[in-house]
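Next up: some structures, all given as structure tokens.
Taken together, the values in this text are just the output of simple stated rules run on the coordinates, not laboratory data. Everything numeric here is computed off the predicted structure, so don't read it as measured data. Cβ atoms are built from the backbone, for glycine too; each structure is taken alone.
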Structure 1
Amino acid sequence: MSKIKRLAGETVLYGLGSIIPRFLNFLLVPLHTDVFSPTEYGVITKVFAYVAVVNVIFMFGMETAYFRFATKPEANEKKIFNLAQTIVMAVSIPLSLLFILFSDPVATVINIPGKGNFVIWLTLIMLIDAIVAIPFARLRLQKKAILFAAGKLVNIGILVGLNVYFLKFAYTPSLGVDFVLIANLAANAFYIILFSRTLLQWRPAYDPQVTKEMSTYAYPVMITGLAGMTNEMFSRITLEAWLPKNFYPGKSADYVLGVFGACYKFAILMNLAIQAFRYAAEPFFFSHAADKNSPALFARINHYFIIVCCLILLCVSINIDILKYFLSDDKYWSALVIVPILLIANLFLGVYYNLSAWFKLTDKTYYGTIIATGGAIITIVANYILIPIAGYVGSSWATVVCYFSMTAACYVLGQKFYPIPYKIVSGLAYIFTTIAIVYIVRSITIENQWIATGFHALVISVYLVIVFLLERKSFRQALR
């Protein structure tokens with residue numbers, strides 16, 4: 001079987017464990033937007049933005065470090081697992097205790113005063129995520145994609161089931177947002193059961209040399225991830241602070257954050273494909289690093305990745321007129337204009353993840369830190385400038401500027417230290433042609449929904465035919 005076909009197969013399997021659960025989680029949006037007002041949904045958006053950032057610190061970049069050190073020829077995988085798990089525990093448990101002990105002050109700092117219980121539940125959710133991160137990474141390394149997928153699917157099944165039960169059959173307005181957090185915590189608790197055997201077999205370990213090497217490798221990865229989460233979540237954390245008063249007349253900051261956060265969810269339709277690919281690609285890149293043909297292989301993979309992401313951009317962006325009904329309350333529809341912008345941003349983010357293989361394979365992870373930190377600075381400055389001018393639309397364009405800049409910087413540095421013959425011209429041609437098609441099609445107003453949907457389907461079909469004609473020779477080579 002060709003390496004590309006094997007990678008595609010593993011991507012599909014990991015997709016079952018990441019795309020389907022996250023898509024099912026996306027399907028909670030109609031339920032949440034039906035039950036919660038935009039102001040209440042703004043609180044949910046805010047607290048989970050903080051969770052995403054702090055989660056990176058809890059995991060300390062150990063997933064990538066585990067892959068790197070466990071795949072070395074002389075490595076003892078069990079020892080590396082114990083060391084990685086020990087480091088994660090040593091970071092996440094003390095931080096969790098601090099958050100729990102000072103839950104009320106933390107709640108005040110993140111602008112949810114009087115909700116110390118939120119901080120406690122969110123901390124426990126993050127702690128469980130950290131505890132099971134290395135066991136999940138081990139499944140990926142051992143290519144146990146089916147078990148990986150099963151665990152993720154059961155987790156999301158519990159999450160969706162509890163959300164439906166709490167919000168449809170046991171809902172109490174005074175405990176509205178509480179129910180969402182409790183459902184997440186209960187679903188995460190399942191992971192402890194799933195990995196109970198693995199966790200019981202884990203033994204705290206310390207090796208003066210290897211622990212130091214792993215920490216040195218992982219620390220820049222963690223900083224990179226933290227900067228990356230700043231790029232992704234910063235707008236949701238600062239929108240309420242930097243939005244001029246009455247920019248959206250009569251709407252509170254939490255209201256605006258609620259409609260922005262709900263429409264931001266559509267970007268997950270791009271992130272799903274990126275996440276599934278990353279789960280399969282990271283161990284794939286490490287395992288093929290020594291192959292002399294790897295650069296050409298990595299370039300071809302990136303080319304196909306761009307094509308798939310462009311198709312997602314097209315399909316989602318021109319069908320917002322249908323997808324908007326996922327938001328049960330039309331109050332949320334006002335922010336739908338950001339969806340194509342965020343899809344473009346996340347497309348560049350996906351390409352960046354592909355290009356970033358060079359600094360992981362050459363142990364130059366500090367370059368990832370530099371790039372991501374530069375991206376974080378761009379994010380902060382661009383949001384500071386654009387939010388007062390264009391509100392959440394400006395914040396969305398700031399995300400595009402950030403991820404495009406990171407991608408360009410990663411490519412330039414990568415060609416210096418680990419040259420890969422990426423198809424830059426054709427890749428950019430696909431991206432910008434697709435963007436042009438999206439905005440041309442969206443400028444055409446068709447009142448009849450059936451005719452509009454048929455027209456959009458025709459555009460997608462023609463696009464697929466053209467792509468096939470352009471790539472048919474390359475596809476045949478890949479399959480061989």
Structure 2
Amino acid sequence: MTLPAVTTSIGQSLTSTGLPSSTGTAFAVGLAERGPTNEPIPLISMSDYARYLGSRQSWSANEYDTLDVAFDGGRLAQAYFVRCVGPAAKSASGKLKDDEDAETLLVTATSPGAWANTVKVEVVVGTGEKFKLKVYEGSDLKESSPELADTETAVAWAAESSTRITLKDLGGDTPKTGKTLTLSEGTDDRENVDAKVIAKGLALFTADLGGGQVCAPGNTAEAVQLAVIAHCEEMERTPILAAVDDEDHSEVVAQALALSSASGAHQGGVFDPWEIAKGIAPGTFRTVPPEGRVIGQIAAVDAAIGNASQPAAGPNGKARSGGLIVGLARSRSPEEWEALNDAGVNVSIMEDGLPTTYGWRTLADPVTDRRWLPLNVARVMTQIAHEAEEAMKTMMFPRLDKQGKTVARAETKIRSEVLKPLYDGEALFGETEEEAYSVTVTQEINPSDGSVGKLTAQIGAAPVEFAEQINITVVATN
């Protein structure tokens with residue numbers, strides 16, 4: 001069975017022959033206090049996080065802190081978060097009764113988790129036969145309905161206006177006034193959020209959301225990080241992975257080597273060490289995963305130059321002065337740094353008193369897969385893939401012709417809308433455009449895959465690399 005579609009893939013060989021396409025978008029998956037679990041939540045600030053996902057909990061600190069650091073100073077403009085819960089997760093609930101003690105309304109929290117075990121619903125007397133519902137979290141009043149005539153209008157109010165409860169009519173009369181119901185038995189079963197659950201969460205980041213960086217904040221389990229890599233390979237995104245928070249650098253090296261065998265490892269990087277950020281309360285500090293600063297810096301650099309070619313490292317990888325990040329959880333000796341860099345781990349150091357990323361490598365093998373070693377090369381290739389796909393969507397259902405008009409129009413579209421802007425933006429390497437990139441489009445009528453017809457674009461591109469070492473020789477002369 002075939003479906004009309006535009007599909008894109010990135011080849012292993014690099015030959016020089018609005019928001020969905022943003023390269024700075026961040027995708028994060030993990031635990032949160034509350035919120036839906038079946039869709040990505042768009043975020044543009046930590047105010048959005050608090051509104052949709054709740055407050056920082058000890059068990060969701062990595063997720064909260066990563067986004068807090070990424071949004072710090074306005075560096076990150078757009079993120080998507082998927083909340084994961086365990087298979088036994090349950091929404092807190094309870095039943096209201098009428099004057100005859102018959103069940104009248106089933107009250108259920110809008111999302112699973114223990115957060116709703118403090119939710120209380122008070123039934124208040126209205127005018128005449130009417131009543132009102134007041135919703136509390138603990139002792140804090142959060143929502144209040146207008147006067148409701150019956151259970152049907154109550155169900156409609158909750159569906160349209162409440163962010164905390166849903167109601168289901170159980171057939172009884174109007175609920176008895178003067179009573180307060182406390183919801184119970186809510187759980188997120190977070191102890192059983194494993195790699196399979198994370199992978200299902202990642203699958204909610206569908207292709208229409210475009211490219212960007214993907215992380216499972218602070219989660220260093222090998223199976224989880226392999227799931228992130230696999231998702232990014234399928235969706236042409238960039239895995240940003242945290243190194244294990246370990247004083248022994250050999251543990252980080254072993255982690256990187258284990259991940260490097262994954263087929264999509266050449267698209268992303270591992271970052272070390274963890275960092276020290278200002279705490280939530282004044283005068284306190286917290287240890288945070290490294291992904292937050294990295295994805296924030298990527299977003300800022302990409303926004304400044306308009307493409308993904310510039311490494312967010314060195315001067316562009318420095319923590320924001322006066323920002324949340326103030327130090328590193330540990331420092332690495334030059335020998336440790338070299339061993340980590342050789343293994344594809346990007347190490348941060350203190351420079352000018354600020355944590356600074358001093359590496360921009362993928363997990364690609366530096367000998368057999370050297371062309372994919374620079375992380376900016378992988379990111380530019382994913383940018384080309386997404387932007388070419390967006391361009392070709394406008395070519396869906398074109399008339400195929402013997403004169404090659406449709407083929408020529410498709411080639412021109414990819415060149416003018418995708419590749420030439422990247423070349424003009426110094427993201428592609430070559431003295432001429434012909435040296436930096438090439439496009440060949442072919443058409444098939446009644447192809448063997450069962451589709452009616454097909455256009456195939458083969459894009460070759462040579463992304464720019466970067467100077468990882470600068471050697472200076474000073475000679476005294478007469």
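For the read-out semi-axes √(5λ) of the Cα gyration tensor in Å, for residues 378-425 alone, a value of 30, 10, 5 was computed from one structure; give its label from 1, 2. Only structure 1 yields this read-out. For the set 1, 2, ranking by Rg/Rh (Cα atoms, Kirkwood Rh) places 2 highest. Computing percent of Cα pairs over 21 Å apart, for residues 234-353 alone for each of 1, 2, which one ends up highest? Looking at the calculated values, the largest one is 1.
Between 1, 2, which one scores greatest on distance in nm of label points 7 Å out along Cα→Cβ at positions 50 and 418? Comparing 1, 2 by distance in nm of label points 7 Å out along Cα→Cβ at positions 50 and 418, the maximum is at 2.
Looking at structures 1, 2, which one was Rg and Dmax of the Cα atoms in Å, for residues 226-305 alone calculated from, given that it came out as 14.7, 45? Could you put the intermediate results ahead of the total?
Working: 1: 19.5, 62; 2: 14.7, 45.
Structure 2 accounts for this read-out.
Work out mean count of other Cβ atoms within 10 Å over residues 114-121 for each of structures 1, 2, then name the structure with the largest result. Could you put the intermediate results ahead of the total?
Details: 1: 18.1; 2: 20.6.
Going through 1, 2 one by one, mean count of other Cβ atoms within 10 Å over residues 114-121 is largest in 2.
Calculated for structures 1, 2, distance in nm of label points 7 Å out along Cα→Cβ at positions 74 and 162 is largest in 1. Structures 1, 2 were shown, and helix-only ellipticity at 222 nm (-39500 (n - 2.57) for each DSSP H run of 4 or more, over all residues; to 500) at -27500 was computed from 1. For which of the structures 1, 2 does the calculation of distance in nm of label points 7 Å out along Cα→Cβ at positions 122 and 154 return 2.9? Checking each candidate, the match is 1.
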